[in-house]
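Following this line, the structures themselves.
Just so it is clear, none of the values below were taken in a lab; they were calculated from the coordinates. Predicted model, so just to flag it, every value in this text is computed and none were measured. Cβ atoms are built from the backbone, for glycine too; each structure is taken alone.
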Structure 1
Amino acid sequence: MPMTPSPAVWGALLVACKVHGNIDMGEKIGKLLIELDPKNGGRYALLSNIYAKAGRWDDVEKLRALMKENGVKTTTGRSTIDLDGIIHEFKIEDSDHPRAREIYAMVEEMMVKLELEGYVPKTSEVLFDIEEDEKETTLWRHSEKLAIAFGLIITSTGTPIRVTKNLRMCEDCHSVIKLVSCVYKRDIVVRDWLRFHHFRNGKIKEENDGLKERDSGLKELQIKEQV
């Protein structure tokens with residue numbers, strides 16, 4: 001490569017390592033990024049996710065300890081949905097909303113319908129060493145799923161649902177929302193901190209282009225030789 005990769009480039013490749021399950025390369029890049037930018041909580045979170053997928057829970061705990069040592073605090077994931085000019089905000093496992101009971105009932109309905117369509121929870125997204133059924137429950141309480149469940153309750157059939165999230169959307173939520181758009185016949189737009197995700201009839205706008213960019217980045221930088 002004719003220039004020294006910036007932290008942003010390394011960060012994109014760390015995401016690619018997570019997507020493709022390249023643990024060894026991801027670990028090298030993650031550690032490099034933490035050295036370059038020790039106050040960026042997102043770097044710790046991505047490396048922690050890579051470790052969790054590999055079942056390396058001791059390394060997950062070491063990362064948490066390092067975050068504490070460096071004074072790095074994680075940002076709570078929040079999703080918002082604007083309905084008739086009123087902003088409704090949700091966080092993971094939220095029970096504060098006045099219609100929480102209805103929302104969780106809709107979440108249960110979504111689970112049943114999506115499982116009939118072949119949905120399998122991506123429990124590797126849960127960064128805690130807990131039982132599989134607990135991981136599945138945690139996944140279904142992610143803030144964007146709660147916001148979409150509320151949108152399904154409060155809006156009429158066929159109405160698009162638009163959600164904004166302050167963090168990057170996880171792979172499980174990505175898969176779930178894709179299926180929800182098909183099963184419930186809704187256009188769903190989720191804006192996370194990286195990009196817009198437009199789901200329609202079980203398809204995602206520009207998803208393949210993003211994956212091509214990641215694949216291209218891995219080939220061009222030949223990380224194994226540079227880390």
Structure 2
Amino acid sequence: MAQVNRKLLKLAFASTILFNQRLKEPIEARDRDPIWGTAAALVILTFSSPEACRPEQAWPMKSSGSSDLEWLRMSSGKMALWHMVNPLRPDSIFSVMAGTFADMSLPLPEGGIDSMPVLLAAACNLKASSTAETNPYFHSAHAVSRILDLPDSEVRTGQVQVFTQTIHGSFKDLLRERDPVALLLLYLFYRKASRSIWWIELRARVECPSILGVFELSTAAVGFLI
């Protein structure tokens with residue numbers, strides 16, 4: 001499996017180089033769907049191909065490196081192409097995914113902890129007065145809360161991507177620093193989304209036990225891990 005993953009990562013790396021070179025050239029109307037499709041395929045390929053097959057060799061247990069959270073950079077790069085290719089335009093083959101894009105765009109709360117599990121709010125130190133400006137976990141905790149209690153069969157791709165879109169700014173920095181609460185939120189995301197989305201499961205099977213191997217999570221979080 002490790003050899004297969006390395007081959008897939010090499011393929012993703014080489015494909016990304018070629019893709020970036022293509023993006024430097026003029027883009028015509030006929031190019032927009034192939035560009036979006038290629039970007040989406042590269043994101044899935046990168047996400048589903050962790051470098052390691054054993055938890056102790058995977059992030060976050062392994063030493064920091066330039067490839068940490070590489071899948072996140074690829075995902076952000078894909079979304080940066082949105083206005084260039086507009087996959088929702090009427091003549092796009094991706095317009096049939098309007099429902100998925102609507103799930104991704106559903107706004108998160110501006111404040112408070114309504115609909116959030118009590119234990120999760122406590123682990124993130126979130127209160128009724130909390131906002132994204134006062135707590136770096138705010139948006140990510142709300143994004144995870146949306147899917148935690150859904151039946152696995154009802155978890156959709158657009159819903160899980162709401163969480164990945166919250167990984168930026170101070171929360172992204174906390175993840176890179178292996179902050180326990182940030183890792184808890186990533187763990188909960190992996191554990192739930194991996195039951196429904198195959199390409200998330202391929203990474204979660206390695207990184208979930210790796211996360212547990214790094215930190216002894218807070219008492220408030222233990223209830224989520226049983």
Structure 3
Amino acid sequence: MATHTVDVYAFFVNGANSSTNISRIEQDISKANSTWKGCIKFVLEGIYFNEDQIVNAGSIPSDGVFKNRQMDSQIKFARNVTGNKIGIYVFYLNGDFLAEGKGRKVVGASTTEVGYFESSTNYELFGHIVLTDKAAGRYTFAHECGHVLFKRYSETRNMFIHDDPSGPYINFQTGKRDPAHNSDQKNLMFPISPSVNPIVTSQQCQIAKQSKIVRNNIDKYYDFRNIRR
């Protein structure tokens with residue numbers, strides 16, 4: 001049986017010591033693998049520390065994380081360090097919450113970047129995730145990985161979409177529909193991911209497996225580096 005594997009590259013600009021950061025990413029990977037077990041396996045391929053720079057989450061608006069100049073610089077640097085390897089790049093920031101924007105007390109955000117596009121079946125994707133200190137110990141990383149892996153090209157709609165295949169989330173007060181999330185409070189993709197044993201549906205699993213970020217390969221030892229700019 002093929003192993004559906006996603007490579008993860010972790011970059012720490014949070015000012016914490018290396019042992020704390022290693023424990024943090026290992027816990028996030030463990031929680032993601034327990035949640036996505038039997039579907040996707042997340043493999044830590046690189047840990048990178050930038051001891052010369054701290055990025056404060058509170059300086060980055062939650063409604064424009066990946067348009068922010070600081071994050072744009074971090075992403076370009078990270079991709080250069082890895083040689084533009086396909087995978088999910090996770091950035092650990094200093095501070096509890098992102099600056100207010102699309103919501104208050106936001107502890108994580110993600111996007112999926114298109115590397116190139118030649119056709120509806122031939123394109124390249126890269127995942128980017130940011131996490132604050134308050135995301136520690138939660139299933140936020142696993143949740144954001146879902147958003148990243150759900151991005152695909154829809155021939156029917158002739159565009160990229162990132163809809164939850166078992167969604168949408170419907171706000172019972174306003175009736176507003178959010179196609180990227182799920183209405184089941186036990187589901188990983190509920191807007192606020194569950195604190196204990198979140199579930200993933202078979203539909204979510206099948207879409208995630210088809211992501212261009214997924215590879216079929218064996219595990220490798222991860223790269224451990226201190227980096228300076």
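Suppose distance in nm of label points 7 Å out along Cα→Cβ at positions 96 and 192 works out to 2.9; of 1, 2, 3, which structure was it derived from?
Answer by label: 2.
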To test your reading of the models, identify which of 1, 2, 3 gives 0.95 for FRET efficiency 1/(1 + (r/R0)^6) of positions 16 and 120 (r between Cβ atoms, R0 = 35 Å, to 0.05) when calculated. 1
From the coordinates of one of 1, 2, 3, distance in nm of label points 7 Å out along Cα→Cβ at positions 144 and 184 came out at 2.5; that one is structure 3
